[in-house]
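> Each structure below appears as structure tokens.
Laboratory data are not the source of any read-out in this text; all were calculated from the coordinates shown. Just so it is clear, the model here is predicted, and its values are computed rather than measured. Cβ atoms are built from the backbone, for glycine too; each structure is taken alone.
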Structure P
Amino acid sequence: MQIRDTRYVRTLDGAYIAYQVAGEGPIDLAWGFDFTGNVDLAWEWPVTGPLLRALAASCRLILHDRRGTGLSSRNVAAPNLETRVSDLRLVLDEVGAECPVLGGINEAGAPNVMLAATEPQRVRSIVWLEPFPRVVWAPDFPWGVSHNYVEREERSLNLWGTNQYGEAWAEAEAAAGLVLSPEQRLMAGVMSRHTATPDMARELDYIWYETDVRAVLPSVQAPTLLVPRKRYPRKVDVATYVASLIPHATVTPVSGDFGPDDIEEVVRVIHPFLGLEPRPPELETVLATVLFTDIVGSTHKQAALGDHAWKKLVEHHHEMVRDALTRWHGVENDTAGDGFYATFDGPARAIRCALEITERVRDLGIQIRAGIHTGECELIDGKAAGLTVSIGARIAAHAAASEVLVSQTVKDLVAGSGFSFQDRGKRKLAGVPDRWRLYRVALSDSRS
């Protein structure tokens, strides 16, 4: 067993992220693990080791354990998608990977496409094995697993960390049409206890089943290689569907199972792709979360206070909003009277910022309303513009006093962030096609 050097980088909130760098190839490739991962043991696990060694032979391979798992800090909250992107970005900065290829299998692709959409200049290209933008069946996603499958997997988590877990996992996979070898079953139990404790495993499972990144995919400008396995037609169909959403995506199925005997074929698919130059986007676009706020009943309040007192109140309001934007890494784009338009690189931060503003301005004797949406924006003079911005403004117009309303897209992207949502039904947004389902945000005590 070759022992590779593991290093740590510390996040702003104090967590330690374990990472490794292997190989000296001309291209940086940051590879993400699926649900189970441990940067030390992954090299020896038959499911992952052969592929990692093949990639490190031709690239500078960058690995890390997501927080709460493997060799990274364990005594932390389960990371949501936004946190995973932040930790990935931190590792890339630490190792000096300015514009790497991002790769991974299954759920590991979610933070990759999120980073590529929000910071397109940071990502050279994407390699996604077995792409799944969401897991559970939905009317517009017929390839998802059934709720019976979810229940079986949840029961298998009662055995997490034991050898029996591998057998239970194999049964759940068999129900989905996947066959695991005896060695894979045994190593699943070993890797499970080296990945996370049972409580963390359950939280990560919950977050993944609640996450849906389909709305992000049209904003991914990086060339993307999608690699499903031919023997599972359902997964080929999913890859084809994902390719229809990503502007510069190609699908190249392989006949093997990503195992030791199949690595040569997988590498033959990946290596030529790694030599591609990223295509410049046709438009200067970026995925952004937009936040709109304004003071409720401002005209009546101004009339009651008088112009001078109202001006002072608005100045205090602006100070509070700007302080919250700074704390949650928001960018002020515009102010119109008593309203703010700001953008964020993650929807969870936008929600927390809106909730903080909502609470703090009560001290001024006023209330605000807020609307949040995530989507692709055109950059005009450095500011986000386009339909996404219009939708965010229209959502805010539907909010009541001290209410933060978000779109379905935002709700899907913040699974595991500690929020609960109350369905406000479908609304017609002025000037925007179709009817949009909106949700009111509230903090959830059970997951905060």
Structure Q
Amino acid sequence: MNNNQRKSGSRRSSNHDQNRQWAALRRRYDWNDSYDGTVAPRDLELENDLFGEENHIHTGINFDKYANIKVTVKPGCITPISSFDVASLDPLMKDIIRLARYSIPTPVQRYSIPIITEGRDLMACAQTGSGKTAAFLIPILSKLFGKAKILAAPRPRPDARRFKVEPLVLILGPTRELVTQIFDECRRFTYRSMLRPCVVYGGAEIIPQKNELAKGCDILSATPGRIIDLFERGFISLRRVKYLVLDEADRMLDLGFEPKIRNIVQKSDLCDEGTRQTLMYSATFPKPVRKLAKDFLSKDYAFLTVGRVGGTTSDITQKVIYVKEQNKRDCLVELLLKQPPSRTLIFVETKRGADSLDNFLYNRDFPTTSIHGDRSQREREDALISFKSGRSPILIATAVAARGLDIKDVMHVVNYDLCNQIDEYVHRIGRTARVGNQGLATSFYNERNSIIAYDLVKILIEYNQKVPDFLKHYMD
């Protein structure tokens, strides 16, 4: 029995029953037409599942520092909200926000919510971990509360052999993990409403996803390829879409999704620009993203930047250590043994490298798990549940597999294999220090990484981090 077989047999067999369910099948509040009014009764069991302590994101001790972050909006004339209570939100949404224990809106939320509520298209650039998902879900869903019966397509009949889903909101993301996380947020923010969220993504069986769609879908979180597949099979129509969201737009372009995104926007039956609101969120704003914004957004769209475009957060302590390639494993073991038990995310360059390092650490009794593109969707979901629950608090991942992950309480990010692009570096270390918490990012550096050295030094200086002696000759 090899290591992978032994690990999958011993570690995964003990996982909770939820691990064996597809993320797309997670329970959500299903409306019953016998309910009076537009707000359904409470479901205490589901409420605990959605808003219990396990799903609560704690705001960190540095949360108040958000007040000093530079924010620019072009064109201006936007009054940011100072609290969720004063925002123009539906009463049910305010109840949900209290259940979710959101206290103070983050900068991207303070500006996004009034911009979206006013009906304007938006291009927003904000650091990772700044509350971007809630920034668009809260105002979109709030505006739809109480209007589902008027705007939404009728629910398919239970005995219908053919159906066509017609969502009101389409949210596109680059990875299965990101769209699943957005779906989980949709489950929370649609609680007790008439709106039904769904998620579809490639790499998983399509039949269970179709079965969930057949029960009705108003909010759809999806990867571009699976949407095109469902559209071409006649299972979905985009003619009712009122809100189109492109989340992590820069990552989608990096992964080569631009042709698919353009097919969805320009060649499907998606309603035209004048009858839908389009929102784009991105951590960076390179030229291809600017071109996409020009092509997809209305001419008077709002451009929101929170902090430096493509910036990271000052709540992350960044350390760069010189390590020869052959010494990386020993250095990593020493690093892990020195730190207190905490969630640690380790980035490697290749899928083979992820498996190899996972086996190496596991055989030395470290509680590890790993994800990469060659893992089945079931294995990826199991690994993430194990990491989030703390059963395996060390996650080894390739950069592509980890893009968009929003996992609370990740205290340490390790760049075992340092990347070549500074934008990728920013995305990686942004997995820690979420929503005002503090975090640590450690990067192993040697001569192979000289291509990023100059930009890395600039980031370290900008965020008042120590520049190691072996990098000082890259300083201006």
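> Supply the structure label, taken from P, Q, corresponding to distance in nm of label points 7 Å out along Cα→Cβ at positions 389 and 421 with the calculated value 3.5.
Computing distance in nm of label points 7 Å out along Cα→Cβ at positions 389 and 421 on every structure in P, Q gives 3.5 only for Q.
> Out of P, Q, which structure matches 13.0 when mean count of other Cβ atoms within 10 Å over residues 69-76 is calculated?
Label of the originating structure: Q.
> While we're on this one: Thinking of P, Q, which structure, once Cα extents along the principal axes in Å is computed, gives back 65, 58, 41?
Of the structures listed, the value fits Q.
> Follow-up. With relative contact order in percent (Cα under 8 Å, 6 or more apart) coming out at 13, pick the structure among P, Q it was computed from.
Computing relative contact order in percent (Cα under 8 Å, 6 or more apart) on every structure in P, Q gives 13 only for P.
> For which of P, Q does FRET efficiency 1/(1 + (r/R0)^6) of positions 197 and 301 (r between Cβ atoms, R0 = 41 Å, to 0.05), calculated from the coordinates, equal 0.95?
Q
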